[in-house]
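Read the figures in this text as sums done on the coordinates, not as results from a lab. Because the structure is a prediction, the values reported are computed rather than measured. Cβ atoms are built from the backbone, for glycine too; each structure is taken alone.
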Structure I
Amino acid sequence: MENAQVKVMGVLNVTPDSFFDGGQYTQASTAVNQAIKLINAGASIIDIGGESTRPGASPVSLDEELNRVIPVIEALRRQSEISISIDTSKPEVMIQAIRAGANIINDVCALRQPGALQAAVELDVPVCLMHMMGEPRSMQKDPHYEDVVSEVSAFLEGRVKCCINAGIKTKNIWLDPGFGFGKSLGHNLSLLKHLNKFVKTGHPILVGMSRKSMLAGILNTEPEDRLVGSLALATIAIMNGASFVRVHDVKETVQVVKVCEAVMLAR
């Protein structure tokens, strides 16, 4: 994918407990209104999630997750033809979300939950495979790697092979190094610095660093005061070849994309 096609994915958490916007969009009407704002700000994709994956997050039942996301997807689809990704690891949520009008699966577990791989094969839509060490409740308790870039790369290459062998089209596979998912600040910075290693796989690379705690380690700020840091991270990711940036602050990030693209397209 060419750098000149960088897409901004707007985050829409319909959860009570997400780290930045939890509880703001738990009603379908307010969630759809927020999605329309993100679209008007320049988002190319709306990423809808009904289960928080922040460090320490508690799991959510299947019925609860479906009740959170399906009405929002259906209502948004009635108002817009925007691409919608479903941020889930549960195969039944994937199936019902795509039926309701979503177009993309964004799975922090990289289709490792029972039934998820087969569901993705049958649904035949783009799927983003993310690396995570452990699971959300415990992933940030002293994560350790010998070589984080090589290990995350090897994991994602293995998942790509599993997906292709199962019948998922190569063109439908995106990769996400999983910033903040079982990584220390040093791990996150190494992955960002060496993002080109993932870009060289030929698969579109999605990065999600918006307002995350890695910025607290650099700037000593709370989530509401991490806009500038988030834009800096997005800039570095785009200049290093990211195809998609998943963010809370769409308007500002769209401006970052335009500036980065102007530089990258210059002679």
Structure II
Amino acid sequence: MELEYLGQAGFILSSKEEKYMIDPYLSNYVVTSGIGDEKFFSRDFPPPVAVETLKGIKAIFVTHDHADHCDPETILPVLANNPGCLVVGPQPALDLIKRKGVGEDRLWLAPVMEWKEIGGVRFTSLPSAHYQLDRDEATGNYPYLGFVLEVEGRLIYHSGDTILYDGMADSLLEISGNYDVCCLPVNGRDAEREALGIVGNLQPEEALWLADKLHTGVLIPTHNDLFKINHLEPERLEEHKKMHYPGQTVTWLKPGEKLKI
């Protein structure tokens, strides 16, 4: 099995016969949609793959509806080129894609703490907190999710955007006692960025703590490369790892780089 990093929080997960995507962002939709200022939210590097070349995609897992995770300018071309492809995510993300003209038959509401299967992937999800542990009172649905994916006996946790919350690690350990790979944001949060409307994520120290708690084989830091304004120096994580978690493997992937699992 192979993970290809797309930058920000995006991945292509490839098994022997199938491919899946997680939070692919291969456009400049944050800017072109008018959501983000061009000065701060233009891409810092070009897309590592051309969206029109993506074939054999079985499903796209979307953690939430923020523009750099739920990108119609990426998702719609992938769906057009892969007729059987499904989008799996929380209701707000599915509603966004539906408004772009995608039929309900291609949209799956992500199961929370319940296993489902699409092709060769077995998956479930659990809430993420961005910043609050939000929940729709009418439906009980969570707008922010993290996915646990099992492919060919390997277990991957992709948190999407999140901070720590009470019971988070326990819920993950209830799903599994160890994880082969954890993809966690490490761009942190601070008042300066919050003043610009940027909702932050795990601090590097928190990501290491969670990876260690989950007995993670490889921690892949995410969400720390696409926008200069929303970035922390990798040395901060590396220094904390050296001091407190020397046995934890951390692999920083460059956009387009692949990791065999």
Structure III
Amino acid sequence: MSEQARRYCAQITRHQAANFYYGMRLLPARKREALFAVYAFARRIDDIGDGPLPPGRKLELLGEAAQSLSQPPGDDLVLVGVREAESRFPLPRQSFLDLIQGVRMDVEGVGYERFDELVVYCRRVAGSIGRLCVAVYGSDDERAGGLADDLGVALQLTNILRDIREDAEHGRTYLPAEDLGRFGTPSPQTIGPLVAFEAARAREWYARGLELTALLDRRSAACVLAMSGIYRRLLDRIEADPQAILQTRVALSGATKLAVVGRSLLGAAR
């Protein structure tokens, strides 16, 4: 990978996906650089979906992004990084397209009546990244991709809880209508039982998805434990103080993240 593309993709990941950056730093250089490129592309897609442009223009840009994966990268440093990563690892092109389709669901304002409908979305926007990560980590076990996909669902459920207030301000509701019908629309009166229910569900997906670590080499397993560990700590904090997510964006300190990374290294060594 060109030095310029490598630095550019690393910078994007560090500043825009800091929770994942900590874990990726545990990987050997080539694997780390490949994941930086994957996440830089993912950030590009997310920025289209979250940006201020009209929906029609966003859909056009998403279509162009899908096409760009099959075109020469030119001087586009993110695409240069992706192309180099593809030359080194068996990245499934369909997973990039799944990500784009998931963001398309955001732009089109898709809602979710039942949890199984939400899972489809989670697998597209987060499970897709998990499958790309497995291609970089390397595993001979055919279960690895599915477990990474499950872990992606857990991470996305955590994101959904953390971003309830922000998403509502943008007119988005990700929690299934059946859950809101049971617990009520998020408010100071309802948020506690709602968070407890959704957090328990997310933990089930974490437990299943983390079986992936047994199928990976030590450093790749440590990366997975670090990234998921940071999100699990975030989930702990949300569950301990559900009211906070109605007022601010809950986050972890750098020191807390580093502590999680340290424990992940020890855990992967066992």
Review point. When Kirkwood radius over Cα pairs in Å, for residues 86-133 alone is calculated for each of the structures I, II, III, which structure yields the highest value?
Key: II
Exercise for review: Identify which of structures I, II, III gives the largest calculated value of mean count of other Cβ atoms within 10 Å over residues 126-133.
Suggested key: III
Study note, to complete from the structure: With distance in nm of label points 7 Å out along Cα→Cβ at positions 118 and 142 computed for every candidate in I, II, III, 1.8 is reproduced by structure II
Exercise for review: For the read-out helix-only ellipticity at 222 nm (-39500 (n - 2.57) for each DSSP H run of 4 or more, over all residues; to 500), a value of -6000 was computed from one structure; give its label from I, II, III.
Suggested key: II
Revision key, fill the gap. Value 1.02 of Rg/Rh (Cα atoms, Kirkwood Rh), for residues 6-53 alone was derived from the coordinates of, among I, II, III, structure III
